[in-house]
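Listed next: structures, encoded as structure tokens.
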Structure I
């Protein structure tokens, strides 16, 4: 089943409505639930090496755990955005554009520093 973001939000809203959960789905509660689910996702990776984390999807058991937690994170993010009437596609496109300005290739190429720490170093840019 392939659904758009608004369609997914509608399915989640209907699911909550059918169970009389909408009254619990305040922005505060949804943000807290999102943080909890992110914590569960992080716990899967907590003690893995970088190499182990990069290969986690090769393990069927771990892949299933990761997929389940990512689905939970996505679900709560969609519900939170919906409760605040935020169009995720619009705000993400705006954020990408803002980051293009903050992280010009010339200054950020090959560097993981925050935009406030970038300096113009000609030798680092190909």
Structure II
């Protein structure tokens, strides 16, 4: 009886470790995709951190951090919520507002570049 309980506990623990490894792999891939996406609009300036990535089927994230000449840290995070009839954005957790047509086209173009570069640079798949 005790042996069965110990075996069951071991299986649960090793299962959790497997899930942790899978979660870690997914997170690592998402980080890599975000870094590749951060270069969609050109090289990232020295001292800046920039990420652009697809979080899920309808959410895109643009995140940038940098220090200005006085050493003050700046952070801008923009979340795009793509809906069937519009695209809404929120910056730094603020209220959502509808994007302009011009910004929607820029997001569309950026998402295509992101997709092509991630396929090529992260997953080694030719477009």
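Can you rank I, II by mean count of other Cβ atoms within 10 Å over residues 46-53 and just name the one with the largest value?
II
Here relative contact order in percent (Cα under 8 Å, 6 or more apart) has been calculated and equals 16, so which of I, II was it run on? Don't skip to the end; give the middle numbers.
Numbers: I: 26; II: 16.
Traced to structure II.
Where does the value 2.2 come from, among I, II, when distance in nm of label points 7 Å out along Cα→Cβ at positions 30 and 70 is the thing being computed? Spell out each step's value before the answer.
Details: I: 2.2; II: 3.5.
Going through each structure in turn, the value belongs to I.
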**OP:** Consider the structures I, II: one of them gives 36, 19, 18 for semi-axes √(5λ) of the Cα gyration tensor in Å as calculated from the coordinates. Say which.
**Re:** II
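Compare mean count of other Cβ atoms within 10 Å over residues 78-85 across structures I, II and report the one with the greatest value. Intermediate values should be presented prior to the final figure.
Working: I: 17.2; II: 13.5.
Sorting by mean count of other Cβ atoms within 10 Å over residues 78-85 in descending order puts I first.
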Original post:
So helix-only ellipticity at 222 nm (-39500 (n - 2.57) for each DSSP H run of 4 or more, over all residues; to 500), computed for just one structure, reads -16500; which one of I, II is that?
Top reply: II
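We did not get these values from a lab; they are worked out from the coordinates using the rules stated. Everything quoted here is computed from the prediction, not taken from an experiment. Cβ atoms are built from the backbone, for glycine too; each structure is taken alone.
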